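Asker: What follows is a set of structures for review.
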Structure 1
Amino acid sequence: MKTEDVRIDSKLNKFIWSKGVRNVPYRVRVRLSRKRNDDEDAKEKLYTLVQHVQVASFKGLQNDTVDE
């Protein structure tokens, strides 16, 4: 998304580490959203937030672009 600043949500981090170091999940559904940086001293105006999306099954999922 052409931003240098990428922030990972704590729920995504906990999901990835839920099975330990050796047994990581095979698939993870994530949502990437570009947000404005509120910090005035920030180097960039935008940052990317990566969030975990829980799904019941991975069958038949497609990419989905959402305009907010």
Structure 2
Amino acid sequence: NRNPSVAVYYTNRALCYVKLQQYDKALADCKHALELDSQSVKAHFFLGQCQLELENYEEAIGNLQR
């Protein structure tokens, strides 16, 4: 049973996008995961990784420090 309101699904897919270097798609999934679970460590970490790759350094630091 797939439930589109489970943050883990989005963080797992975000990791796939990170591995494929599709950072914009990964960012979108991380943001959606954080809407569902604002305490998701994985979502904050992957979001920070994407922002580093996209050279958004200040935003990256903010997410990686959460």
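Readers should treat all values here as calculations from the given coordinates under stated rules, not as data from a laboratory. Since the structure is predicted, the reported quantities are computational estimates derived from the model, not experimental observations. Cβ atoms are built from the backbone, for glycine too; each structure is taken alone.
Asker: Among 1, 2, considering only Rg/Rh (Cα atoms, Kirkwood Rh), which has the greatest calculated value? Could you put the intermediate results ahead of the total?
Answerer: Working: 1: 1.04; 2: 0.97.
Looking at the calculated values, the largest one is 1.
Asker: Between 1, 2, which one scores greatest on relative contact order in percent (Cα under 8 Å, 6 or more apart)?
Answerer: Values: 1: 40; 2: 28.
Ranking 1, 2 on relative contact order in percent (Cα under 8 Å, 6 or more apart), first place is 1.
Asker: Quick check for you: by distance in nm of label points 7 Å out along Cα→Cβ at positions 18 and 50, which of 1, 2 is greatest? Numbers along the way, then the final one.
Answerer: On the way: 1: 1.7; 2: 1.1.
Largest value of distance in nm of label points 7 Å out along Cα→Cβ at positions 18 and 50: 1.
Asker: Okay, next question. Given that distance in nm of label points 7 Å out along Cα→Cβ at positions 10 and 26, derived from a single structure, equals 1.7, which label among 1, 2 identifies that structure?
Answerer: Values: 1: 3.1; 2: 1.7.
For distance in nm of label points 7 Å out along Cα→Cβ at positions 10 and 26, the value 1.7 is produced by structure 2.
Asker: Here helix-only ellipticity at 222 nm (-39500 (n - 2.57) for each DSSP H run of 4 or more, over all residues; to 500) has been calculated and equals -22500, so which of 1, 2 was it run on?
Answerer: Details: 1: -2500; 2: -22500.
Going through each structure in turn, the value belongs to 2.
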